[in-house]
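**Student:** Listed below are the structures to be examined.
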Structure 1
Amino acid sequence: MNLRAKSFSAVGLALILAAPMTAFAQRFPERPLRLIVPVAAGAPADVACRLVADETSTSLGQPIIVENRPGGNSVIAVDAVYNAPADGYTIGCFNVVSLTPALHKSLPWDFLKAMEPVSGYYRLGFFLAISGTLPVKNYSEFISYAKSHPGKLNNYELGPSQKIAFAMFASRAGIDVVDIGFKGPDAYQALVAGQVHAGFDGPQSFPGQLESGKVRLLFVASDQRAPLLPDVPTASEVGLKDFQVPAGLSFWVKAGTNKEAVSKINAAMIRAGKVNRIQEFITKSGAVSKFGSPEELRHQTERDFETWTEGARVANYVPQ
């Protein structure tokens, strides 16, 4: 066989191999998809995921059925995606911070190997909230006050992420603050009353109390200010360079899913992310839109896992 014939043969083989992929891309999706959500129906994250499911289904031309799989700190929901076929028809909407390996005694899988990224959704940096009863107005005054009252101030936490976030902050700031655990909204009432002095949370936790001055937000631990509260500086802007303790939602499928299916879902989600009602929802949540490529999501998740793993070490956090 001469060189020219060999070239035609190679091209022909490539076209034959590519044909099934092209046909798959043209057909997908041929039936309804599932979106697995790790919280109960009606929870804020459930509402958020359903918004994107609704808009994405319109773009894909197939219904997306939301299935709530709460429990296990998102492990049950990830299991549902992991045990489904790698065909693109089962998608997970996760807050991957809760899946950081350092926050669990053990996990049945390595998340970043078991899952394939599709697209980010939004990122919500933790805000440092303080009680309006404290005689301080800004970050520098708060730090000065805390350093002059070592061990006299306390912070609330409702779970591992808040506990770890505050431990990272206190270590960076060089302050001694006592951690107090809460199991419900009593934490917010205690902050307003001055029974606890500080905590990390989202601005939606304090409806009406920010305007009245009963709660003050000193900074957001993110790489950019939140559009909802543009006057609240970032941690870097108050002197905590590169200090971030982010959370947020993103979309994943099982590893090994056809790249064409991932690409098609990603494109549909990026279109969904430009819809006004989704942009408005993100802004009102105090978050920042992060719809983007699978590669961006993977790199960001790897960095977030490193951040939270280091935070768990600083906090001496022992997984339960």
Structure 2
Amino acid sequence: MERELLIRAERSRSGVRGPAAGRNMLFALLVAASIVAFWVPLRNLFSLCRTSEQYSFIGVIPFIVLGLFYLEHGTVFQHLDYSWSSGTLAIVAGLSLAGAAVVLSGELSTGSRLFVEILGLVTVWMGSFLLCYGTRASRTGLFAMLFSLLLVPLPESVMAKPIALIQHASADVTGSLFRLAGVPAFREGLTFSLPRLSFVVATECSGIHSSIALFIGSILLGHFYFNSRWKRVLVILLVFPIISVTNGLRIFVLATLAVYVDMSFFHGNLHHRGGSLFFALALGILAGATKLLGARWRLARLTPP
């Protein structure tokens, strides 16, 4: 009996490897061809990652996507099928987006053009996956596929809006902490005036890098620890108040130490390198919130191959 089971298992494995190898080869060829076709937008994207803090997170997204597919390999690739029509349609849609970016290049800003081009590339990759592995595999791996949309760089005009919201919210928290601590401070918009110190809650103070990292972390926490959709959404929504409070606390601590201890605190290592401490605090608060919401690791679905 045991020998029969081993023979059946071996037959099953040998029966799957052949077709799967062909699919993998086709998918690899489609991805390679897309990289060649979109080489210039990809080069511009990686240049943007290196030069702008707002987009530096993009460099880790491909590795996270690969990790997600690895963890969900057993369920995503359990039922394989070709989806020629739907996959081809998605690939054509992605190529059409890239073509539109070229045609409208004179009317689009540099950021907007890159947004459309990379969106087209990600659409091509999604279409290639759908074509090679089928609708059931695409449906099961939908989270990882949608997560890959984080590769698409939003134009700076769009990014400016959440940054401004965090700036003002952080300033509100800072002002409240000054009042609670009895620190004499005059506020006008984003500008604070204290004894011997005046400062502006600038764009850099919004902690956009930490905010995006926490946002990505909240998406992954929700996916790995909750089956309930509303809890996943709630965890993501908690990022804004958490980052606003920790940013406001950081500004308050720096300003108070500068006024009452030493002015060097406002321009020293705690200012430039202390962000990691407050990010750890924000991450701890988010982890605590997920615990209160009854987070449980969904290991049954996420078993590595």
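Bear in mind that the values in this text are calculations on the coordinates, not laboratory data. Just so it is clear, the model here is predicted, and its values are computed rather than measured. Cβ atoms are built from the backbone, for glycine too; each structure is taken alone.
**Student:** Check the numbers for percent of Cα pairs over 37 Å apart across 1, 2 and tell me which is largest. All intermediate terms of the calculation are to be shown ahead of the outcome.
**Tutor:** Details: 1: 25; 2: 32.
That would be structure 2.
**Student:** Starting from the value 2.8: which structure in 1, 2 was distance in nm of label points 7 Å out along Cα→Cβ at positions 39 and 231 calculated from? It would help to have the intermediate numbers written out before the result.
**Tutor:** Values: 1: 2.8; 2: 4.8.
Source structure: 1.
**Student:** Looking at structures 1, 2, which one was percent of Cα pairs over 19 Å apart, for residues 103-182 alone calculated from, given that it came out as 52?
**Tutor:** Working: 1: 52; 2: 60.
It must be structure 1, since only it matches.
**Student:** While we're looking at this one, here's another question. Upon calculation of helix-only ellipticity at 222 nm (-39500 (n - 2.57) for each DSSP H run of 4 or more, over all residues; to 500) from the atomic coordinates, which of the structures 1, 2 produces -24000?
**Tutor:** On the way: 1: -13000; 2: -24000.
Label of the originating structure: 2.
**Student:** Let me ask another. To test your reading of the models, identify which of 1, 2 gives 18 for relative contact order in percent (Cα under 8 Å, 6 or more apart) when calculated. Walk me through the intermediate numbers first.
**Tutor:** Working: 1: 27; 2: 18.
Checking each candidate, the match is 2.
**Student:** Can you spot which of 1, 2 the value 3.9 was calculated from, given it is distance in nm of label points 7 Å out along Cα→Cβ at positions 239 and 263? Write out the running numbers ahead of the final one.
**Tutor:** Numbers: 1: 5.1; 2: 3.9.
Considering all the candidates, the number was obtained from 2.
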